[in-house]
Structure formats: C-alpha cells, structure tokens
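> Multiple structures follow.
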Structure I
Amino acid sequence: MILLVKHSLKKYTYKERRCFMDKKIAHYLALENNRQNECLELIASENFTSKAVRELCGSILTNKYSEGYPGKRYYGGCQHIDEIEKLAINELCKLYNCKFANVQPHSGSSANMIAYRAIMNKGDKLLSLSLEEGGHLTHGSPVNFSAKDYTIVHYGLGNDGRIDYEMLEKIAHKEKPQVILAGFSAYPYQIDFARIGKIAKDVGALFMVDMAHIAGLIAAGVHPSPFPHADIVTSTTHKTLRGPRGGIILTNNENIIKKVNFALFPGLQGGPLENIIGGKAQCFIEANTPEFRKYIENVVLNTKVCADEFRKLGAFSSETETHLFLLNTKKSYGLTGKVAEAKLEEINITVNKNMLPNDDERPNTTCGIRLGFAALTTRGLDEEEARKIASIIHHYLKGDLIKEKALSKVKEITDNLKRVELI
C-alpha cells in the first residue's frame, strides 16, 4: 500500500535535503514521511517523537564509544558523554520517584533480559501472564529466550478479561516462583501493583514490572505507579513515553542496581548508544511537564471514546482504562485479525493483528486487532475524530462503506492533523 501526495515527494527531493544521503535512501525516507502523514497510525506501541529527540538521536553523540558507566569508562574523552548520561539517569529517577536507574538497554526486550539475568539464576521460576492473554514475548513465550532460560508459569484472566488476582495468588502460593511479573503488551485495564506486590512478598518472590506500554501514563499520573511496590521495573521509552526507541531499568534497591549494571555491561551489552541516551534524556524532561500530562489525559480519553463508539455500533470491543483496546474482528465482522489489518491498510489505517483472550486462531492470524491512540493524539486528534475513526473502521470491515469513500473520510481526518516533519 503506497498512497502518495505528489507535492510532498516534490518538497522532499534528494537535492532539497542538502545532505550526502544516498538517493535511494532519501527516496524511501520521503515515501515513509508521506505514509506517516497520510495514514491513521493506530498501532498502540508507536508514537511520534519531538524534533529535539530526533535531533539528538541523529547527532554527533553517535560517534562516541563509551563502554562502562559515567566516571568508569573504558575509553577516554567521555567527560561530556558522562554528563549527558548522568542527566538522563537523574531526570528518569525524578520522573518516576525512584532512586536508581540504568538508561543503557538498547530495547525493552534487552532490558528484560538484563533484569532477569540480574535477579534470577538459569532455571528459576517466573510467574507471568502469557502472550495469548496480553503478555509479551519476553514474559515466557515458548519461542523466546525467556522460556528457554527460565521455568515459566502463567496466571490468567477472568471471564471479564481482567487479571484474576485470586487465581494469581493461588498459583503463586502453589508454585513459589522466584519472580512475579506484571506489565503487558495488550491489556487495556489498570494494574493493581499494590496487590501483586503483596502477593510476591507473601511468597518470598521478587516483584518485577514491565511498564513498557504504560510508562507515559504512569509518568503523567493517570495510572498507579509500580513504586514503591516493585523491586525492579523495566520499560521501553518509545511508546506512550514518546521518546526514542530504547529501554530502561529502574529500582529502589541498591544491591539490585549493582547487579543490573554488571548484567548489562560487561554481561550482555558493549558500548551504549549515547545518541539514543541523549534522546532519552530529552524525552524524560518533556514527560515531566504539564503539557505532557494533558497529552496523556487526551490519549486515554480518545481511546475510551473510540472503544465506546465501537460497542455502540454493535462491534465486540473491550473496554479500556489505558491507551489501547482490543477489537474482536472475527466475532464482529467474520474477519481474522490478519485479514482486518490488511483491509484497513488499503484505506490508510494502520493497526496490528493481536491475540485475544481465548483466541482460537494462530498467533500469526488471530481473532482481532489492537488499537491505540498515543500516536494520533500527538498529532492533535480529538474526541470527535476518534469517534469517526471507529465508524470508518466498523463500516469498512462490515462491507457497507466502499474503499474510495473510506479513503476520503480518512483524508478528511489526516488533513486536520499536525504533519510529521521529515527532519
């Protein structure tokens, strides 16, 4: 699917970029710029960073090798790099009111790998939510390193699609895991960190939180914080936190942060990406502002409005208390998530197929899709437009809205949104 606005391609020709970028790369960059502007981006794990974040990620900081940590590097010339990384750590700790942090993980998956290595031995037991019910690959999927290195036990959801805390408690007492993990990639409700933390304490387990999806919500105070209940917290920085692609690890435990630092370097990573760390520092500063808090409030509002509209239209949608919700396309329209994803891309709406609780399709097919509003809210989407999106998706997947008309309706919305800058 490539639907282009010709004047946009003209605007961003290779010569007008005034740089030494290869012409082919510049061409595809311009195409991607058009795609981002002309599509309604509803993938819950995506967002649009500020220009300041992008400038730092593309800055001269990428030139510097800096294995180790501030004040303890294995290379010379790190005095300025040290200050940037220390700033990132301090701003992150201030944002989440915690004592210690590591900002070097390259991704959320590597952050989880490092955290596991720091607090568990090979073969230790991890109690988590399965991928099929809203967890993440690194939370114990059979095809992931987490299931190969550790013993995985899962807790589940109740009939209402919410965590069954009583079941979690019973399993924890029976299995006696070394670590209980909370935090998910497709769970639309708030998490009771205090309750899970107490369960972990009662069974002698460490409590780990992967807040990758809800990091921005927690920073803005619209979702309860994992602190002081969690022993260790991991996250990405590029979803609702609206920063560069990367990972972070936080804790209030001095012994745990020492183990984390050693597990990361020299354990699992070499030189940190200091350009990305610069972008992380900027996003932490941006997230600690009234403007960011208002943005997150609008994200949650837009998401709820859209989910509610789907149910009013007769579709089978989950409720939501966060930035995302799940839509059962098989039950609503007779389409698998895979087919629904492809059909919506025909009309410039970008979503991802996603496993639903009790899904009877394969993971690469699924019964539904996941929708999130962090990205579109960054571009200025409001409640009325969120309702219109539900209507467009519903009627197009139902088959009573033709493609040309659907494209026109999508364009009406994207034309009113802030444009994504190429550079």
Structure II
Amino acid sequence: MTSFEADITNLTHDGRGVTHIAGKAVFIAGALVGERVRARYAGKHRHYDEATVEEVLSASPDRVAPRCKHFGVCGGCALQHLDPAAQIAAKQNVLLENFERIGKVQPRDILPPLTDSPWGYRRRARLSAKFVEKKGRMLVGFRETNGRYVADIERCEVLHPAVGERIAAITALLESLDGKRDIPQIEVSAGDNLIALVLRHLQPLSDADTQALIAFGQANDLAIFLQPGGIDSVAPLWPAAAQLNFELPAYEVTLDFRPLDFIQVNGGMNRRMIDHALALLDPQPSDRVLDLFCGLGNFTLPLARRAAQVVGVEGEAGLVQRARDNATKNGIANATFHSADLAVDQRATAWAKADYELVLLDPPRSGADAVLDYLPRKSTRRVVYVSCHPASLARDAGILVDKHGFKLASAGVMDMFPHTAHVESIALFER
C-alpha cells in the first residue's frame, strides 16, 4: 500500500496516532501527538484507515527510546516510545474528555496522578505459547501487535523480573518437553511470598515432563501449577502446598489468593491506590461502608480497620469465600461478604436495603450502571469510584450526579499499567 505524510493531532484509546486525510480518520501505529511522519497504509476500512510509521520527520519532544527491543512487534506495550510523564498527561486528557463528552460532568478538582515504578511491575499476565513447526522452535510471550501471532521475545521489561528476565529460559524449558505442542498458554501470578507459573495443557503430561517442570521450579524458585481443564482444575505441581499471598502492611492485612484469581496487576500501585481511596473516602469509626465488586477484600479489609462495619459484595462465589477466609485469617470480625450478581437487580436483598454512610465501587470495564439504578441510598454522604474504563466511569458519573444528587468533587488517573493505553482512574462524589 502507498505511503503518505501526515501531522498527528491525537492518540487513539489503544495508543496510535490520529490524523485525517480527506476527512477520513487514519490511525497510525508508532506516531505521537505533534509529530509529522511518513506512514504506510496497513488496512483500509469504511470509516477509518490504519497505517504504520515508516519515518518520523519531526519528532515530539516527548518521544523517548523504548527500553524493550521487542517494542513495536510485541503487543504487551503500546507507549514505550512516549515519556512516562507524557503518558500520564495523555491518560488524564482521556479521562477528562470522557467526563465531558459522555457524563456531561467535570470534576471540581483534578487529583495529582498516582504513579509507581514503570518497569517490572506486572504481577499478573497471560503469556501465549506455541511450538512453530516450520521453525522447529517454541515461542512464549504476549501476542504480536496484530494479534495473530505469538511475539518472539527473550525477556519482558514490564513483567515481574523473576519471570520477565527468564522468558528465554522458560521458552527453552517448554521446547524440551514431550508435550510442547499441547501447552497454549502460561499464566504468571506473583505474590509477595511466591511467584507462580500456571501451565495450561491440552493433553496429560508425561512423567518426564512433570519432573522437568519440578526441576525448573526448584532451580528458579518458581511455583509450578498445572491446568488440564477449566479454572477449577488448577492445582500445584511444586511445591505441593503452594499458597500465594500479598501484604498490605499499612493495615496489617495479608490476602491469600489462588493463581488465577483477580488481583490488581501492579502490586506497588495497589498499595498506593488503597491509601488514596481510603483518604478520599475518609471513613470514621462510626461509619458503615458498602464495598461493591469487592473481590478478595482488597479494599474491604483495610476499610474494616477504620470503620465500624464494612459489607463487601462480589459476583464470583469463589472470591467471596476467599474474602471471608481472609477476614478470619486477619482477625477482622466487622466485615461481612455476600455473593451477588451486581448486573442483576439486588434491591430486595437485606444488604441493599441497609443504610451506608460511605460506598466504594471497583467495577469491571462494563461499569456499575445496573447497581446505580438503586444505590447509593439517601444516607450515603460520599462515594469513591475506582475505574478501569474511563467511558463507563463517565457514564456512571452522570448517573450519580443527575439521579442521586452527588457532585463530582475530584478525579484523577492512576498509572496501573505503565506503557499501555489502559486508563485506571479514581473519582470522589460528595453530597
């Protein structure tokens, strides 16, 4: 396809540069706002076109050299060529634009961005694995930017170093196995006490293979789990009683979790986010707090150290049970948990009928519009909303303001996923 020159005016939600040619949007991989580039078309569609940078003719002052040599091929990161401070500014702009366009609201105050180390931060990841017959070798990594192939990588700069620095060794291990053609993915799950690899395998592994996996785990201090079927089939291979956990020292809380449980990807940011959320919510010793989409109790148990009573609600029954177990383990008696699908009307339940002074929400990408149809109640004076998708947060902000009479007091971004276009944010709503 043909080449063309263009000036970049914006970034897409996935980190590509935006220009317009003859009134049609063109999304250019590798281009940054303010740059002039020479690009080549990669695909044409009815409403937009796609292209890739051939040459940067006039570089943005925010352009930096990517740390990872696989950047641009591996799809794990989209923004390593953009200075981290500029990444944050771009994400803040996305958040504010969504508030204005979708929610028709703007925060009274913009919170300073919350950041942590931008490297070696990922404690949860799914790596694809594939034995390529034509090459006679194994590939282990994220998908390529086009999504069709497994990226051929030797190390990863954003994964926990215990795994990111061992990609080549893990690849060599899998390549040596009899069952190498039957392992399509590896899940990485890092606790503070233990780092686990979960191998999905489509056929039973030979004794020789399991012994090789055990030896690798022992040599590299990595726990090895096997997954022959669905999530419930995951079981430790070595050590036999492996248990992952992470600590929240500021609240004297330790959370046990299973390797495929949802936990926040960035451990350092998670601690800072909890502090941030509790400072905004400002629970008092007499307050009752409702924590919706509570998961393992990541916010619930720290809140219970500050408030009179905390009620956590979560849709996945297994996570609810582990939240209860974590409360017991940490000697917390003022937190109770309920399993409920929050996409379904729950207003008839006892927990939804109760009064709460404070509400915290941490919903999935789809947001919390269903539960906001009937909550929070009039007794709630403050709501903190933690979001992994700015569009759903903006929509739900409009509901809290227009239907429930709150004001959007403050909002800001939290860099949970540095070098990606993912926007994590937090917002405070007050009566």
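Throughout, read-outs are computed from the coordinates displayed, never taken from laboratory work. Bear in mind the structure is a predicted one, so any value in this text is a computation, not a measurement. Cβ atoms are built from the backbone, for glycine too; each structure is taken alone.
> Where does the value 13.8, 40 come from, among I, II, when Rg and Dmax of the Cα atoms in Å, for residues 240-295 alone is the thing being computed?
Computed on structure I.
> Still on this structure, please answer the following. I have 1.00 for FRET efficiency 1/(1 + (r/R0)^6) of positions 384 and 400 (r between Cβ atoms, R0 = 25 Å, to 0.05), calculated from one of the structures I, II. Which structure is it?
The correct label is II.
> Taking relative contact order in percent (Cα under 8 Å, 6 or more apart) as the criterion, which structure among I, II has the greatest value?
Comparing I, II, the top value of relative contact order in percent (Cα under 8 Å, 6 or more apart) belongs to I.
> Still on this structure: Given a computed value of -6500 for helix-only ellipticity at 222 nm (-39500 (n - 2.57) for each DSSP H run of 4 or more, over all residues; to 500), which structure among I, II does it belong to?
II
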